[in-house]
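Structures for review follow.
Bear in mind that the values in this text are calculations on the coordinates, not laboratory data. The model shown is predicted, which means the values in this text are computed figures rather than measured ones. Cβ atoms are built from the backbone, for glycine too; each structure is taken alone.
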Structure I
Amino acid sequence: MSKLRDPADGCPWDLKQNFSTIVPYTIEEAYELADAIEKGNMDDIKDELGDLLFQVVFYAQLGKEQTSFDFEAIAEHLSEKMIKRHPHVFANEHIEDDNALKARWDEIKAAEKGHSTDDESILANIPDGLAPILKAEKIQKRCAKVGFDWPNASPVFDKVREEIIEIEEELLEKENINQQAVEEEVGDLLFAVVNLARHLNVNAETALIKANNKFESRFRQVEGLIQKDKADIKKLTLEDLEQYWITAKTYKAANKPL
């Protein structure tokens, strides 16, 4: 990394980068790692872990150049933090159960953050850069800690239905559709769906990733069936495509090749 950032002999692209410009690549690498783990290919997981580690190395080099920190300082700080957050492992502190463990973890994290901000809100220190679904889930979990939460999934189903109805009302009862209002209502629906997933012990981000993968796989099957029939997908009607979709689902359910 030092060689890549060498002002005389380094890589022009690497030399142009800074903390901010590298962030999108870090996020991309994290998602690529998640995808590799989902697919279960250990070689790909190893490869993606290397790519993600390279991001840390890159940030460490940037910090070193600014005399702020280096890789060893990052690792040392991480070690100290993990030891501090696990007193039941490193300090023989007795923890009753998982609930007590989580409460102790949150207590230690809160103490660490206490010096860095005057914001005393339960929602303090939630990163703005989180993926929207992850941020929605984190907001909901924080509110649940102070009792602002439904006791079970049943009323959340009602909330999801309510949000769908509000979208329909925006579309059906107005002569001129207020697109901004529609966007707001769709956002409320998405937030409610994340809440439903949380109450059902489903990770909304993971569920959506799997849904994306499933749709992509099935649509590729549709394309394969169309190609097999020597048809032009652009000339097919929606009804034709729906029939191919149903056929693709049948092939998938029976685990049959195209």
Structure II
Amino acid sequence: MLISRYEHERLTRVPDELIVEEPLEIRLDNHLVATTMRTPGEDFELAIGFCFSEGLLGDVPVTGSRYCATGSAVEGEFNVVDVETGGRAPPPTPRLGLATSSCGLCGSEAIDRLSRRWGRVVDASPFDPGVITAIARRVRSQQTLFDVTGGVHAAAAFDTGGELLAVREDIGRHNAVDKILGSLVQGGRLPAGGCGLYVSGRSSFEIVQKAWAGGFAVIVSVSAPSALAAQTARRAGIGLYGFARDGDVNLYVEQGSGGRP
């Protein structure tokens, strides 16, 4: 689209690209579980990752995923995805992520539920500080949508050597993380023991929840974590880093630390 730009005291008309944002209706065995605003692309990964991180799959494997609607996928504008388990997944339950901004007793109760569901992340392999400080630069070099629009988040999975296993972009950072989880589910690479999760925004409770579900050992973000995110990471035993920029980083929770905060 054409926009007006005021630069160096001159007004000009220049072309610009805006990131696409559309709703995605996520279904599990044709039961509606959520609708999220997302950047189209890797929709199957997003839907599978969401169902996985919310604990909706139970212990059953995903047998397929498809676009669906009352008519054809084209009629649904490719905005409805059904994750299929052959009816073996338990009936969908409300997502735990409603507690994303909670604190105090509500936050503690949410963490208790997560702890009962997943237990602690156990991994003895520490991450070299050099890997942690370099990961933001490595991911940034692969943010192609950000280069064009400047309006998307990125998430990435990486190993202890700093190798990028997957990079995904989306207008929502939680969607980008779900796309990572979905790609790892499809590749049979979860739990992601010994791997790290990178996010290009802040680390909220919801981001730590998704990392815990995936079994990631550390989380690295370019912004700050919330207090509840740090509390959750400590209970999970996940290392939590923030403000990973220009070769610097803050360590908020040590990998393997734990117990009740």
Structure III
Amino acid sequence: MAATASDGTVAKALEVLDQVAAYGRPVRFSDLLDQSPYPKATLYRLLQTLVGQGMLSFDPDRSCYALGLRLVRLAHAAWQQSSLAPIARPYLDRLSAEVGETVHLAQLDHAQVLYVDKRNARDPIPMYSQAGKVGPAYCTGVGKAMLAYLPDNTLPAILAQQSWHAFTPKTLSSPEAMRAELDAIRVRGFAFDDEEHEPGIICVALPILSSRGGVLGALSVTSTTARTSLQELQKLVPTIQQIAQTIAQETETWRFPEDGATPMRKRA
């Protein structure tokens, strides 16, 4: 999302950080300038400020910019304070050991899915998802599980931000088709990914909901059509549901301790 004149310098600097991060490698000024909406002098000033604050690093030998170590510290703090991952970790381990398939923990990042943790199957299979990666909400099991339980006044704006790109022949690529799918998910209480994002990859996913029904995240078990089916994965729903409810309870205790006391996380 491009920063506007009213957003100020902070928003512009964050946009530059996003641009550097998107390359996935150290990047030269000329490459950034080619893709930047800002004039050369403005971009240079923003980069120098970010380097000075430790948000970016600059390698003078290669004349390249990369994400800085201060971002690593902030990212770790955000992972501990804002994501479900630290609370959910022992339960993901337990679920992974029990089912032997890939387990995903995800949250909504604006209109997209952010994978905050993952456990590989005993016999790992290659797939797009990795912890820290962002994926589409409309064609992933965890994404649809979360979309289905968003408030009515929030959902239209989120759907309007989906790309509706057809990744496979099974991708639901319109808001109308998605609304029907979300209605079905609310009725049965869980979502499927039926090869909608990647060919051969299937999953069953459940939302992680607060006591008031708010969406905290989603949990899924993922496999491949080469070794199982959606019908078989559906048998895991009670197990996933129990763990999702436990994660939700612990999350609320951690975020909203009674009487302002320091919360203690329960051992799995």
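Which of the displayed structures (I, II, III) returns the greatest value of relative contact order in percent (Cα under 8 Å, 6 or more apart) on calculation?
II
Suppose FRET efficiency 1/(1 + (r/R0)^6) of positions 92 and 196 (r between Cβ atoms, R0 = 25 Å, to 0.05) works out to 0.25; of I, II, III, which structure was it derived from?
The read-out was computed on structure II.
A value of -23500 was derived for helix-only ellipticity at 222 nm (-39500 (n - 2.57) for each DSSP H run of 4 or more, over all residues; to 500); which structure in I, II, III was it taken from?
Details: I: -23500; II: -9000; III: -13000.
So the calculation was done on I.
Determine which structure produced the value 2.5 for distance in nm of label points 7 Å out along Cα→Cβ at positions 188 and 236, calculated from the coordinates; the candidates are I, II, III.
Label of the originating structure: II.
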